[in-house]
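Asker: Down below are the structures I want you to see.
Where a number appears in this text, it was derived from the coordinates with a stated rule and is not lab data. Quantities reported herein were computed from a predicted structural model and do not represent experimental measurements. Cβ atoms are built from the backbone, for glycine too; each structure is taken alone.
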Structure I
Amino acid sequence: MVRLIRTAVVDDHPAMRAGLAAVLSNAADIVPAGEAASGAELWSLIERTAPDVILMDWHLPGEDGLVLCHRVKRHRSDIRVVLFSAYADDWLVGPALLAQADALLAKRAPAAVVYETVRSVAERKGPPVVDVTQEQRHALIGALDPEDVGIAGMLLLGTPLPEIARSCGLSTSQLGERVEGMLSAVSAAHGPAVTYDQGSG
């Protein structure tokens, strides 16, 4: 029996949500479970649809996809998160790993790559294995406060959040606040210079 992968989409642009739903519905083993337009709708989407995988845009109104991805992984580590963006290039690899995203996908990716990515993250038991280049690592470190560099290193290695909190003597909520601050700093320092416009990310 084929295992069906319930997949939800978070994107501010209606056409992108509709397009992704249409693409996903063409795969025999992937079910479009629901959609949301912003982080404000994220948790009701999760409660309503119980997704296995969330396809989440990076550039959203309000809090961006990096911060939202981190919150999902912090509170629902059973859900896989694929960050996707028109800006899914080298600069976003490090921040995506800091957010503990399971994969990074370009919005221009063909349907076959979307299917492969969803299946891969749904089947994976551990953190993604991604080689971070020295240039990407230096860019991350340059955007962070020195006291956050150790936490960033553990996140890049895929260390579970509870283990990081214990090793740093922080509560999970304190660690969450630190990581969200790190993600905001990195995004501001190295993200593309875009002004929010519906569907731009």
Structure II
Amino acid sequence: MERDVERVTRDDVVASALQALRGGGPDALSMRRLAEDLGVSYQVVYSRVGGKADVVRAVHDDGFDVVRRRVAALPERAGSAELVHAVARDYLAFAVAEPILFSVMFGNPVPEFVRDDAARAVELDAFRSCWVVAVRAWLVEQDLPSGDRVAVRLAWRLWTAVHGITVVHLAGHQSPSGDPDVEVDLVVGDILANPIGSGVA
């Protein structure tokens, strides 16, 4: 029996798509599967989000929204080194908890979805609201240059270092300490110890 069409929302479609991806990977995601899981017709799914590429785009965009909300909920004080460390550790924790979502956000597991300028704008907004905001606050507290050029470069250096550790860990490679959290803390500490002299400014 078809579900009440009016009760099916965009968020329902995205949640169903993510559930399919978690359960069976990219090959498990199809418009027919979404319609069956939601108990509605293909046309209803399409009217809420669009085609398969649009569905994956919605999963991608919502993933970055989840990251923003997680960072906003961190208890550490703005401007503290602890907050920068917490952002980094939470990035790793999110990827470990949601590897398929992480792959949609940063890879290309579903060929129908192409990361275009709109997708990159979502990614840049999340980078700024998570990494750059935390780093700029820390620079201000340290009485260091905190203009956009410096804050973005330092945030970029931190993010790429943590992202690298995260990707290597997800690929199953052992870190020197055996604990990726330790490696994240070490690399963040090393970068914060010399943020300007290492070429950020």
Structure III
Amino acid sequence: MKIIWTLIILASFSVQGICENTKSDASRTMESRLNEANKSFTYNAKPIHPGCIEQFNVSLADSPPPIVRAVDVAACVSSNEYYMDFKVSDDGYVGYEYEDSGEKKYFGYKYIGKASGGLHILDTRSSGGGTMVAMTIFLTRFGLENYRSFDEQEKLKIEKRLIMKCIGQVDRGDRDVGKIELKKNNLILGVSQYRKKSEVINLD
């Protein structure tokens, strides 16, 4: 009898160990995805789909801040909404074309760099339904957050998700030709048709 109880106890510890290892493996996977996103602004070794960044875009009829300020990266890149392929232009913009209400539209982003505190700088451009090419700089940051859901037995399930947040933006205007640079923690907007001299924005 003692032998049977010993085997049961050992089996329970083994099952518990497997569950803990599964949880730790899932946590390590999400940590690795967070590290990848922070290192190269990619997900599963591919540039993050521009449609995910476009979620932060503000229509001409509105003004900042954007309505959508946080995006679940995995849910976005795997969604049917953003099944369209994207291309990298000669000048470094990761962009895609799509049709909306009978009009052809475009959205793309160029990765400028990462400031301290994990702040990623994206220069974006979008067009559609006219000659205007709106240009906006987005300040984004990645993090892990818990997502709670319930299965068919109403059992709570908690999983970590990779979230990209928009924490600021700089409107550049229509076809701004100024060069964008990140030096240390200073975002530099170069001379253009809108600026007679360079403008420096400190990101500390």
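Asker: Match the computed value -14500 of helix-only ellipticity at 222 nm (-39500 (n - 2.57) for each DSSP H run of 4 or more, over all residues; to 500) to one of the structures I, II, III, and report its label.
Answerer: Derived from the structure labelled I.
Asker: Sticking with this one: Identify the structure, out of I, II, III, from whose coordinates volume of the Cα convex hull per residue in Å³ was calculated to give 132.
Answerer: Only one of I, II, III returns 132 for volume of the Cα convex hull per residue in Å³, namely II.
Asker: For structures I, II, III, which has the highest computed value of distance in nm of label points 7 Å out along Cα→Cβ at positions 46 and 174?
Answerer: II
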